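Nothing in this text is a laboratory measurement; each read-out follows from the coordinates by a stated rule. Quick caveat, the model's predicted, so the values are computed rather than measured. Cβ atoms are built from the backbone, for glycine too; each structure is taken alone.
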Structure 1
Amino acid sequence: METNFSLQSFLVEQYKNNQKTIKEGDSSKLAQMRDKAFEAFAENGFPDKSMDNWRSTDLTKALSHDYKILLQAPPYNPVDSYFKCNIKDFDTFMFTFLNGWYVHKNVPLTVFPDGIIVGSLAHAKKEYPEIVDKYLGTIAKDNNNPMLNLNGAFMQDGAFVYVPEGVQISKPLQIVNIVNTKEDLLIQNRNLIIVEKNAALKLVHCDDSVTTTDTFINSVSEIYVGQNAEVSYYKLENKDSQSLLINSLYVKQENDSRFLSNGITFNSGVTRNTITVNIDGSNCDADVNGLYLVDKQQKVDNYVRINHNKPHSRSSQLYKGIMDDQASGSFTGYVYVEKDAQKTEAYQTNNNIALTDEASVGANPFLEIYADDVKCSHGATIGQLDNEALFYMRQRGICERNSRMLLMYAFAMEVVNKIDIEALHKQTDDMVSRRLRGELSICDMCELHCGDHTELHFEIDMSKI
């Protein structure tokens, strides 16, 4: 590979030379939106560390790498393991994406009797253009995220979920993104989730790696939460050490709606998670949580912004991180309160544990408030394990290793305990335990047979504490 290779120039050329393929099935509105995104990307390119919101995320290595883009769905064999999740008692409607494209045995879109539609966005834009055109690109608006322009230009497939008014889905939906390739791919997923008035959805979104390659995933998700609707969104990430994962989630809330997000990073190469919640209605509740567990040279950055645009709403952010070896983790959290958003309550907490002197931790909480009748607070801590607590447990017969594990486990459980799906909570609890023990280095879900592992518990006599 030539050292002067430019990924931006390569992508600009790809777009100009493959517009017919890229825009296949687009409505005129979508095609115009795509062209506008391309023009912005061609002019501004990738983010760099001179941008305030991207100082902690270094894309330098990726920008000189020659990736392959799958502009059309490649042929595949519908392997049974793609459609299974071995988490015990975890009953979901499962939908799988392989290397950025939806894989299925029968049809690309599943229509449930109550009107719920789930499947491929690439097919939904053709079969339901009135729904896709109404929402796609209207929620994800961000002048500070150049990766949104790239995704807007090259988005090909992703999850499409539509829950009509008054419908509450009977069990969780599960979306699994699998990367299984010998090629270095640049994947541009676009997910559109629409939950209409008085509807409810629980969604589990998993990012898994089967092979270890230099993959670059730039994923954008848009979630619409209608009036008096409720969405619980769980994001589980367990990526290989060579992967680059950029996740951007945008949420729009209407009056009286509730949104819960819980994202857990078990392993990563370089990962950046961006969440932007726009509270555009009164009496809303937004609860955004995250846990990141990294070691070796792994890196994860979390950027959260909650915009209170209307009065009488509440939000909370709780993020926790444990960094070992030379790993790096950061949290940047914003709370923005508009002038007319009176009676807002907004709380933000970020706690971090650095297990070595070489681990890097960043904590950046921000409040920007223009209303005068609000209750807002923020706090951040960076520290090590509590030596007094370790001494206390050692005095009661608990070995040092188990004492350290118990403290880290208790630290992480505050986030895990916000998972309200019992089987997922139990599995995540077990995965966190094994990750802290250094026993979880690949994803234990779906095609990698997590159910084959025996459940692990700390060998601690709690009566001695």
Structure 2
Amino acid sequence: EIRAIRVAINPVSKLSYENIVVTLSADLYLDVYVWNGGTWVENHNINSSPVRATYPTRHMRPFDIVYERKSGRAMLVYDVNINDATKDLAYRIWDGSNWSSEYYIDLTGLASTNPDFSFVRLVSFPDNTSDNIAMIVLDETNSDALVAIWDGSSWGNFYTVTTSAATGIYETVSIAYETNSKHVLAAVGSGNKSVVAAEFTGSWAAAPTATYKTGGPSTARFVMLNSNPASDSIMLTIIDSIAGLYTMLWDGTSWGSPTTHDTAVDYSTTRCADFAWGPLGQNGLLIWGTTAGQINYNRYSAGAWGTASSVTMGSTIHPWFVMMGNPRNIADDNTFLASIAEETVYKLGAVRATTTGAPVVIGNNTFTNNISDATWDPSFLSYNLFGVPTEFTQIVEFTGKSNAESWDYIDLTLNGQWTVANVNVTVQLYNYSLGRYAQSGEEGYLSYT
């Protein structure tokens, strides 16, 4: 039985066909599936030891996978049940052909030798100029939340955000890059009505605390950070211990005022809400479950929230939401896609939305009629950064007369400019003696990326 899943799509244009799916099964081992453009390549039990000794009776995800934006390599990080203070986490790297050996991360600041990590979260650098990856982990054993930075060759810049997370068993941790500054923001539920934060600007330091509500006691159980693709703002979404739903906006230096969207969402023990930005960062969409047989939504535009509304979906309540914003601004295309699980009937449906109007329910069982159990988060979504690859051929002919002397060579200069990250270029000169264009390995043939 699969109990957690993550998906990553290669962000390098020429490798954008490659997808990796990682699943955690009830046996506490990870299985990895790589789509190479034509077939799935399976790697079962990729971790050398189980992620922990026994499986808890609620959801956890002690692993994550993302790609390095510049190289196109994939980073898989996961917990290991090894009683060794230098082996807190393990990681393996996919280079496009093979998985590396299992390496280990020694986290600075841990309170015990072999703690159980309930959640691992990775986020890639915002563009393809760096292979940096930011990580946050939740130590269930000690309620610690720790962060680190991968610089393309090793893990470092370890920092403890808090030693008193609001919970060790719900995903009260999140991490995100600011799109323009490339700073990293980490957030952790901690204390009454509070989310503590830290920011990486070359080194870690405490950031302002977000107080998401007033009134009675509350702790943040689910904390989500979503980076605006066009600015340094980041939306913070919170589900608290008394089923409240709140958002706050980080502007790069401070938190804005909190907004209360609901005080009785479907669950306080599952992630029954999600937020995503549109590709231009001018608007965002929040969806959540609060009433059986429907989903609620609200739009964020021009610095303000609109009026909440709802659409019909299924017949029961909805415990798990996953929504992604389209990274490409394509006319008449969907701006948002979501997968939504339904309780009792155990269906997994889909919703799409543009920047205006009500979300459209594609179906309440679009993906499956049987997720078997709503205890576990059953799905994950990811957009490809690129469209279907296209080929462009340009033929240029030179005509003229030569003098009577024999030519030893011809010197041509090609000045090319591209509007995408990676382009495969082939230049072939026509050989009139052979009656064809030059082939690979011959003079007059040039190929590069």
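Of the structures 1, 2, report the one carrying the highest value of FRET efficiency 1/(1 + (r/R0)^6) of positions 60 and 260 (r between Cβ atoms, R0 = 35 Å, to 0.05).
Checked 1, 2; max of FRET efficiency 1/(1 + (r/R0)^6) of positions 60 and 260 (r between Cβ atoms, R0 = 35 Å, to 0.05) sits with 2.
1, 2: which one has volume of the Cα convex hull per residue in Å³, for residues 108-147 alone, as calculated, at 69?
Matching structure: 2.
Can you spot which of 1, 2 the value -6000 was calculated from, given it is helix-only ellipticity at 222 nm (-39500 (n - 2.57) for each DSSP H run of 4 or more, over all residues; to 500)?
1
Starting from the value 22.6: which structure in 1, 2 was mean projected area of the Cα convex hull in nm² calculated from?
Working through the options, I get structure 1.
Upon calculation of mean count of other Cβ atoms within 10 Å over residues 20-27 from the atomic coordinates, which of the structures 1, 2 produces 18.1?
Among 1, 2, the structure yielding 18.1 for mean count of other Cβ atoms within 10 Å over residues 20-27 is 2.
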